[in-house]
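Participant: In the part that follows, the structures are each spelled out as structure tokens.
A short reminder: the numbers here are calculations on the coordinates, not readings from a lab. Since we're looking at a predicted model, the values are computed, not measured. Cβ atoms are built from the backbone, for glycine too; each structure is taken alone.
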Structure I
């Protein structure tokens, strides 16, 4: 297949994407909005089912996307300039998949044309999280979960 036959997200390197292209890659899974704990000894990143309070539960979108870094200082704004941050993103993350040379998953809205397909496929955190305001920080370890790091069957077969 020639490069001209590739979808734009496979033909354009992540580092060369414009803002609109970059933003459209996000599948709205919101796994990056889950609080993560890092083991100081070995660097292992653990996901919790505790989410940022700015997350909208129905859409898995940030309720204040443009001001998120101001309101949540720990929020990492992923850009083409900081792709090294992808190491802690879940293995189903569209940015990480493309960076590692994999195709977008079949439930991605750029494939299906439907922004709800990720929720219908059960690949977002919709219905599977609690807000940070409801969990004391010293209880976060009790909320460590593995599901954000599991690859769905559709990705395992890709």
Structure II
């Protein structure tokens, strides 16, 4: 993998992490449950930390690190706002949208791990992927509980 490709891959993951940060913050803002607000806020902070760690790697590689999310992430947050308005921002809907975002994050990290990454970068990406997987599993579990409670 060339250095430019490595920087591109890391910048894609930065955008993914920033999308997660912004998405979790938006869901925290609209969640009804205090526990869910806290969970979303905590996850937003973890995404922010991941982006910061990736930004350092880009800088170490001599590149310019991304600082924001992706256009797709912005569109998803817009959809969350529309869907939330239609459903009065119920917690189940916020959880469904967070899970959808985490599905995209998992795919982005899996794609990066398919590349030939230097060992130090691979270790960071693998560790962060494990965090994305944990986030996804927790959100899915909370969503399943919310769905069962609604029935």
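Participant: Taking volume of the Cα convex hull per residue in Å³ for each of I, II, which is largest? Could the numbers behind the result be given before it?
Facilitator: Working: I: 130; II: 90.
Top value of volume of the Cα convex hull per residue in Å³, among I, II, belongs to structure I.
Participant: Related question: Work out which structure the value 3.3 belongs to, where distance in nm of label points 7 Å out along Cα→Cβ at positions 57 and 113 was derived from one of I, II.
Facilitator: Derived from the structure labelled I.
Participant: Kindly point out which one of I, II the value -29500 was derived from, the read-out being helix-only ellipticity at 222 nm (-39500 (n - 2.57) for each DSSP H run of 4 or more, over all residues; to 500).
Facilitator: Source structure for this number: II.
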